[in-house]
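Here, each number is a calculation from the coordinates, and none is a lab measurement. Note that the structure is a prediction, hence the values are computed from the model and not measured. Cβ atoms are built from the backbone, for glycine too; each structure is taken alone.
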Structure 1
Amino acid sequence: MIERDTMTTVGPDIAGIIEGIARKAGELALDHFRSLSTLPVQAKGHLDLVTIADQQLEEFLIAKLREAFPEDGVLGEESGEILGTSGRIWVIDPIDGTFNFVRGGQNWAISIGLFENNRPSFGVIHAPLRDLTLVGGKSVPTMLNGKPIRPLPALDMSRASTGFSFHPSASTEDRLEVIRFLSDELQISFRLCGAATLSLVEVAMGETDGYLSLGDSTWDVMAALPILANLGVSATIDWDRTDLSSKLRFACGNADFLDKVQPLLARIAKAA
């Protein structure tokens with residue numbers, strides 16, 4: 001258990017604890033991944049899957065976080081919110097990219113983010129099959145596999161690219177408008193990898209310049225946003241007006257990218 005007076009700031013010690021929890025969860029996930037043929041899969045909705053791996057990993061993450069930080073709350077995709085007394089909430093996604101996981105793909109990850117003072121403040125992302133672990137936050141430099149991440153490139157419209165994702169609830173009209181805007185007005189490349197966390201990792205690694213979302217949940221992005229903030233990347237989420245249960249419509253990128261996509265955001269900013 002971490003003493004309460006050491007919890008005001010996430011430093012290297014706490015970051016190491018969370019990274020260790022994420023890596024252990026990754027080992028458990030890989031055990032399930034190697035047995036996909038016998039893994040029970042349920043449908044929460046159309047193209048919205050949950051497996052026993054999601055459920056067991058979430059139980060593991062909650063138990064470890066509550067053991068280390070008993071005064072903190074935890075919000076999980078499958079379990080809902082466990083209230084704490086500190087005002088801090090660990091927001092977790094045991095497997096972001098379950099659809100990819102079930103299909104045998106590599107684009108899935110364990111995501112653990114800290115929400116405090118009504119803002120994302122720290123995160124760990126661990127993608128076992130891609131051998132990627134990102135850690136970072138307000139008091140912790142962003143690191144990729146234990147090393148400082150390289151500076152992100154400036155936006156170059158001649159080779160610009162963005163990731164995006166659509167929740168099933170997003171209308172066809174809004175989906176088509178995103179693609180039309182990117183193709184016709186910005187004339188940039190785009191990709192859809194099927195996991196918000198991995199799309200945001202691509203931004204951190206300089207593989208894309210930004211990310212657009214129509215309907216992500218807070219657990220999809222809570223770890224990635226503080227990691228990216230250290231790299232000069234921000235998101236258009238107004239946390240003062242956003243509940244942790246909200247579906248999010250936002251853009252993420254540097255100031256130049258956000259300026260380019262602002263006309264699109266104005267068109268699709270209605271509630272999901």
Structure 2
Amino acid sequence: MKLDKDLKKSIKNIAEVCGGYLTTSLYDENRGELPSWDTIRTKYKITFSDLLVELQIKTKEEYLIQKNKVKVISNMKLLNLEHGHVSKKLYDDSKMQPSTDYITKHYGWNDIAKEANVKLAQGQYKDLEDMINQLKVSIKKLGYVPSSSEYKDLLLKPSQDSLSTQGITWTEAMKKAGYKPYGKAVNVKDIICSNDDCYRQFTPKDVDEKYCDSCFKQLRSVIIKELKHMNSAKLEEICTKLIYLGNSQKNILDIFHSK
């Protein structure tokens with residue numbers, strides 16, 4: 001069933017009132033006489049993420065990433081004006097927010113510096129540890145563990161040449177970052193856990209598996225706690241979906257996505 005046009009307009013208005021993004025709790029807190037999110041989800045058979053995509057409304061994370069990007073560019077321009085260049089050390093020493101780790105993770109340090117039109121200082125890495133952290137971010141962003149040749153072809157940072165200036169090979173750096181690199185091409189590549197704060201490498205059991213065992217166990221524990229507060233009708237709905245769709249990682253997380 002398609003969403004009613006008036007309902008779409010009302011939901012968009014709520015998002016604007018809330019600052020340009022929406023969560024299930026924000027919607028329910030500001031919906032007034034509109035149906036609750038749980039009612040909309042049941043009636044229209046739609047997840048909250050799909051609803052936001054259809055109405056072109058940002059999630060809270062998307063909103064913050066966009067908002068912080070403007071702040072980062074402004075910070076970089078100020079540092080460039082004061083010092084004639086920008087480096088991670090200068091940025092960290094200035095105590096500006098968001099942090100360089102956040103910047104590297106969400107925008108790419110070099111990419112955002114280019115967009116800000118500032119000059120980067122030579123030697124962007126403070127030390128080997130800084131290089132390893134950047135390596136982890138690059139692999140995390142890629143989503144899987146590449147071979148040495150793939151890493152080079154994809155122009156990932158830090159480059160293998162940069163690593164060599166620290167007296168370390170790419171393979172050694174990967175091991176320091178906690179990854180088991182490939183010596184040759186393999187049929188099934190290890191992927192990196194999709195949990196934002198996890199950098200674990202693991203071999204997926206199926207194509208839809210995105211979380212390592214440890215993170216998925218944590219997600220399941222949260223879901224189990226939520227089950228205790230559900231009424232019989234909701235439990236029956238969930239059980240029916242699991243019976244027909246199966247209990248793979250993807251299906252379980254899709255069913256509880258709006259929670």
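As an exercise: FRET efficiency 1/(1 + (r/R0)^6) of positions 96 and 240 (r between Cβ atoms, R0 = 35 Å, to 0.05), calculated from one structure in 1, 2, equals 0.10. Which structure is it?
2
When distance in nm of label points 7 Å out along Cα→Cβ at positions 32 and 72 is calculated for each of the structures 1, 2, which structure yields the highest value?
Working: 1: 2.2; 2: 3.7.
Looking at the calculated values, the largest one is 2.
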Thinking only about distance in nm of label points 7 Å out along Cα→Cβ at positions 104 and 120, which of 1, 2 has the largest value?
1
helix-only ellipticity at 222 nm (-39500 (n - 2.57) for each DSSP H run of 4 or more, over all residues; to 500) derived as -9500 - corresponding label from 1, 2:
1
Comparison of 1, 2 by Rg/Rh (Cα atoms, Kirkwood Rh) - largest value held by
2
Label whose coordinates, when distance in nm of label points 7 Å out along Cα→Cβ at positions 136 and 216 is calculated, return 2.3 (choices 1, 2):
2
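If you work out mean count of other Cβ atoms within 10 Å over residues 56-63 for 1, 2, which one comes out largest? Write out the running numbers ahead of the final one.
Numbers: 1: 18.8; 2: 14.5.
When mean count of other Cβ atoms within 10 Å over residues 56-63 is computed for each of 1, 2, structure 1 gives the biggest number.
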Relative contact order in percent (Cα under 8 Å, 6 or more apart), calculated, reads 16; among 1, 2 the input was structure 1
